Each structure stands twice: as structure tokens, then as C-alpha cells.
1. Where does the value -9500 come from, among I, II, when helix-only ellipticity at 222 nm (-39500 (n - 2.57) for each DSSP H run of 4 or more, over all residues; to 500) is the thing being computed?
2. Once FRET efficiency 1/(1 + (r/R0)^6) of positions 15 and 39 (r between Cβ atoms, R0 = 35 Å, to 0.05) is calculated for every structure in I, II, which label goes with the largest value?
3. Consider the structures I, II: one of them gives 3.9 for distance in nm of label points 7 Å out along Cα→Cβ at positions 7 and 23 as calculated from the coordinates. Say which.
4. So semi-axes √(5λ) of the Cα gyration tensor in Å, computed for just one structure, reads 24, 15, 6; which one of I, II is that?
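All of the numbers you see were taken from the coordinates with simple rules; none came from a lab. Computed from a prediction, not measured in an experiment: that's the story for all the values here. Cβ atoms are built from the backbone, for glycine too; each structure is taken alone.
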Structure I
Amino acid sequence: AIVREMGFGCSVMPITTEQAGCLAKRPSYSVLSSDRMASLGLALPEWRQALARFAKVRPRAS
């Protein structure tokens, strides 16, 4: 979705953790929790909004 949103001219193929050859063990299920931030009165922006903001400050590599 990020590749599409940013307009990159490439395709991304999903692979498993085993196919990636990562040395560190990874949990089979992990989710980013924003509960701690919410308890501090902070909120994570919707990912498309955050990506658009990032794209404005980070120029594309040529």
C-alpha cells in the first residue's frame, strides 16, 4: 500500500520471515499498540496522513 501511495514504479512481493533469512527470531504475531501514547494524550495519525507528511519533508531519491 505504501508503494502505491508514494507512486513508486515497482512491485512488492510478500515473503515469509523464513524466506527473508532474518537472523533474529520474530514473534509470529505482533501489533503496534498506541495505548501508551493515548494515555499521554497523544494520538498516532492515520497512516496515509503520516505518509503524506513524510513525503513532503523527505524528497525522493533519484
Structure II
Amino acid sequence: FERTGDERWLERARSFAVHALEQVARLRATRGRGRYSLWTGDLGVALYAADCLEAQARYPIPETW
């Protein structure tokens, strides 16, 4: 979205974020715990979803928080 300005990409990213959040909730309920990796765990999904809400793409490192 950031490169093209095309709203379709933002909507696709938001749909993917919702899917990922549902997957995190489902796996947390199944396993009783979450995943703690920044890139593939719950925190990564939360950061991705937040970026989708704000329509910004940031690399998740402390300098961008």
C-alpha cells in the first residue's frame, strides 16, 4: 500500500492481519500458551496488525517504536 497508494493492498493486508490474529487466538486456546518469537509469534502478529490499522509499514525494531 505504501508504495502504490492502492487501497486494495491495504485491505488485503488487513484481511491477512485478521486471519493471523484469529490463528493466534485459536493456537493459544489449543496449546494454552502463545509463541514468543518477534517474527513468527504473537508479538509479531500484533505489530503487523497495528501497522495495518495505522496504514504504515515499519520494520519492528526499537528505533521505530
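1. Working: I: -9500; II: -20000.
Source structure for this number: I.
2. Numbers: I: 0.50; II: 0.95.
Ranking I, II on FRET efficiency 1/(1 + (r/R0)^6) of positions 15 and 39 (r between Cβ atoms, R0 = 35 Å, to 0.05), first place is II.
3. Values: I: 3.9; II: 2.7.
It must be structure I, since only it matches.
4. Values: I: 25, 24, 10; II: 24, 15, 6.
The structure behind it is II.
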